[in-house]
Structure P
């Protein structure tokens, strides 16, 4: 990455004491957790490429800088390439000491040629066409879930946004329905334990127990499918042949772990964040009710406006310079997807939620060779979930205007979303 300026890019110089850094740039800080966008705007105006000494990382909030990093083939996603004292080095160490290394075997943390091989063997079921073929079944899943929402006041997170992605991915993997609630709990515990270098000991222990239980269960399923394959994703991974070496059991567990953990949680958050944004903006909700064809653009706008994934990380494999900042091999770069999506240079008036926005530019699915494998599936589930809910409940409204988010770095997800489902409910 060549130097673009002789010094760090600064739009409006800000005194150092006012520049947020360290924990202030994580949801462990209550201000950031509640609303990260003003904090990220302050930082972006001061330093689009910021050296976060407290957490030993570079923190990038500019859209073009983020895009450059995410598409840079020379940067690494392999945690083993991170300096032990760096942000990603701490994530790796915590995962290793906490017994949560199964995800290391997924494509999320692989570089080429391993990444290219794994992606070739698992990507077909997630192509746009393959996902679109699932739409009728997902629509049925949505309707069946809506049938259970019979109370006048419901928490859409626990009763709707959380269970839908679990149902969809469990069906794709051929997992028994009675395991769905357990999968959701495992997903939440592992996410809170793995991705948070600032986590508490209790979170580490809970995440480790969840990882062990999930790995043992998946090993049993893989053994059974090798003996008697079915028409499901795990069987497909076992039998995959794209001119590459077959997937090992550890690789199948790693990829399945990723689908259940990261994909499951983030799609739930996308659905809940979509509903919150629409209900907080009645004019946008009315526009979508009047023209359901806007749903595709509406979901893209939610991905830009309030992305469920707020951060992506890369590791420097050689010394380089970005934004006039000298960077060194083994250092971590945290790309703030949330900051990039709200960069006014990419999206004018970025704090306005507009489902008719043209030329939406967001980095919420990452970029380059690590573009999210489940992007099309997440989009489709969110589209069907939102439209299904709005059709079923024409008078849907929020119960309150304050919200609590989970304190998990890299993710933005609601704890609860209480709504009234009909007029006159009290």
Structure Q
């Protein structure tokens, strides 16, 4: 009887393993959000959003995107070389970034640096910890350590959520969200290093500059195409924060961030669990048969079944739900959520499957698509900028929805291979 309800395919088992960890992980920040919205103001959330968005955007460049090549490396030893290369590149980038921030800090004309103040100097160090974490995470995915990856998700939100509450009760309340973010990033990087250090110890005798140069050249398309496309992709997500801050102030950014925290973040993290498994299985199938349309359709169906019911329910109840749970000060975050629901749903469905652009080596098309998307977003903000920011968000949601549908279509064409 029990055997009948157990998932039969390895793909489904791996997705369920990560989904279990993700579900537990996401329950924690969602449950404490009503507490945090009463401890922190929209302005506090807004400042944190600027810091996290800046780190997220610069992290795209820091490692040269070589962390993405860890999974698709042909051998385990080669993936270790790529991992070391990624960390080395990020270290060099962070040193230069620190120097640039030091110089710009005294110029005092950059709005983001003005808002963050001395916290700006912490950005390079957080970037290094994030690149290390992402690299180790991808390596564990390479060796199919899905239980560890699921555990990491729970640790990530547990530590961050606990620290958010602790720092809210101290003199560091105004920057408590930022400090919690920094400490969590550093801890996770150290934690994952302990999990994979045995692979480095075993292969340390085979390390050489020649092999590092080999993987540097072999995966040159990642920095050549993927940096720009991934940067533009991330920029399209962070632009609303930067532009809303510029036109409407950090309080509006705080409302927007709460919406993304409650709806967007769970969607992204759950979707990333599917992405983690889809990357590995789709890559294997594509390398063997030249196509992976079956696993593509299977993943698409499962993603829709997971996302559609809660999206429909939330669309109708979001405004009243946010005001009841988080307080009247956060009521507008519910209306923002209602506007963004179609975009969130399509992002959830499309994100894992869009990895086909990398599997099929179509990074150049991805770059072009990201460039067009960001230009449209900037045009919207500067053309339709008015006192009511809801108009901007409606247009923002429509543009993203169209964009995700188009990417879904192209991803399926790539999954079908050359026919």
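Read the figures in this text as sums done on the coordinates, not as results from a lab. Predicted, not measured: the structure shown is a model, and the values here were computed from it. Cβ atoms are built from the backbone, for glycine too; each structure is taken alone.
To test your reading of the models, identify which of P, Q gives 22 for relative contact order in percent (Cα under 8 Å, 6 or more apart) when calculated. Working shown, then result.
Details: P: 27; Q: 22.
Among P, Q, the structure yielding 22 for relative contact order in percent (Cα under 8 Å, 6 or more apart) is Q.
Could you figure out which one of P, Q the value 1.00 for FRET efficiency 1/(1 + (r/R0)^6) of positions 136 and 384 (r between Cβ atoms, R0 = 30 Å, to 0.05) was computed from?
On the way: P: 1.00; Q: 0.10.
Derived from P, not from the others.
Computing helix-only ellipticity at 222 nm (-39500 (n - 2.57) for each DSSP H run of 4 or more, over all residues; to 500) across structures P, Q gives -13500 for structure P.
Thinking only about distance in nm of label points 7 Å out along Cα→Cβ at positions 296 and 320, which of P, Q has the largest value? Working shown, then result.
Values: P: 3.3; Q: 4.3.
Max of distance in nm of label points 7 Å out along Cα→Cβ at positions 296 and 320: Q.
Between structures P, Q, the greatest calculated value of mean count of other Cβ atoms within 10 Å over residues 208-215 is seen in P.
22.8 is what came out when mean count of other Cβ atoms within 10 Å over residues 352-359 was calculated for one structure; which of P, Q is it? This figure was derived from Q.
If FRET efficiency 1/(1 + (r/R0)^6) of positions 120 and 272 (r between Cβ atoms, R0 = 25 Å, to 0.05) is computed to be 0.15, which of P, Q is the source?
Numbers: P: 0.15; Q: 0.35.
Source structure for this number: P.
Out of P, Q, which has the highest value for mean projected area of the Cα convex hull in nm²? Mind showing how you got there, number by number?
Numbers: P: 20.4; Q: 21.7.
Checked P, Q; max of mean projected area of the Cα convex hull in nm² sits with Q.
Supply the structure label, taken from P, Q, corresponding to mean count of other Cβ atoms within 10 Å over residues 96-103 with the calculated value 13.2. For mean count of other Cβ atoms within 10 Å over residues 96-103, the value 13.2 is produced by structure Q.
Given that FRET efficiency 1/(1 + (r/R0)^6) of positions 40 and 152 (r between Cβ atoms, R0 = 41 Å, to 0.05), derived from a single structure, equals 0.60, which label among P, Q identifies that structure? Source structure for this number: P.
Kindly point out which one of P, Q the value 15.2 was derived from, the read-out being Kirkwood radius over Cα pairs in Å, for residues 168-279 alone. Of the structures listed, the value fits P.
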